[in-house]
Structure I
Amino acid sequence: MVTYSESPRTGLGTASLVLGICSLLAGWTFVAPVIGLCLGVASRSREPLSRGRAGWGIFLNLVALAVWILVLALLVVGGVFAVWQGATQSS
């Protein structure tokens, strides 16, 4: 008698980790870290064998999101400063 055991599924955790790494190294857009974060959170509850990969994926995607938010905040502050400089210089 031959029995086949189904291999444990760890795709969501792995995908979250890959998206986190690529988001940091390749500077992927704001969308990839959000998707990676959602995959990591879903993997933590569904795939007990990939909790480590999902945890690292969540961490890396949060770091990538923080970088994007910081860059966006710096651009907004720089734009406000440029407008303020332009308004005060023309007076």
Structure II
Amino acid sequence: MEFVAVDVSELAPPEPMTVILTALANLEQGYCLFVTHRRQPFPLYEKLTQAGWAYHCLVHSDDQISLFIYRQTEQQQFEQHLNDQNFQSTTK
């Protein structure tokens, strides 16, 4: 699985959601969007699930998270990557 990185940690709402959704619209099969954010984008999660995306969030601190967004159909491929990297958190 290949990764495309986007840092939205310095953007004011609603720019992070706009940047993330735009990046996802251009994301090719087999790629995962790696987002650096300052907080969990809870309003985005429902939109992702409804649109066929899955996500995995790693909370590093109160103001820093890493969010991985990938196609639900690529769940197994992403989980293999997690196992290889030994990441721990919640995947939805």
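Read the figures in this text as sums done on the coordinates, not as results from a lab. Since this is a predicted model, take the numbers as computed values, not measurements. Cβ atoms are built from the backbone, for glycine too; each structure is taken alone.
When Cα Rg over 2.2 N^0.38 Å is computed for each of I, II, which one produces 1.67? Mind showing how you got there, number by number?
On the way: I: 1.67; II: 1.00.
Only structure I yields this read-out.
To which of I, II does the computed value 28 (relative contact order in percent (Cα under 8 Å, 6 or more apart)) belong?
On the way: I: 32; II: 28.
It traces back to II.
Using distance in nm of label points 7 Å out along Cα→Cβ at positions 48 and 64 for the comparison, can you identify which of I, II gives the largest number?
When distance in nm of label points 7 Å out along Cα→Cβ at positions 48 and 64 is computed for each of I, II, structure I gives the biggest number.
State the single structure among I, II that was used to calculate helix-only ellipticity at 222 nm (-39500 (n - 2.57) for each DSSP H run of 4 or more, over all residues; to 500), giving -10000.
Values: I: -27500; II: -10000.
Value -10000 for helix-only ellipticity at 222 nm (-39500 (n - 2.57) for each DSSP H run of 4 or more, over all residues; to 500) corresponds to II out of I, II.
Supply the structure label, taken from I, II, corresponding to distance in nm of label points 7 Å out along Cα→Cβ at positions 56 and 72 with the calculated value 2.8. Each step should come with its number before you reach the end.
Numbers: I: 2.8; II: 1.8.
Source structure: I.
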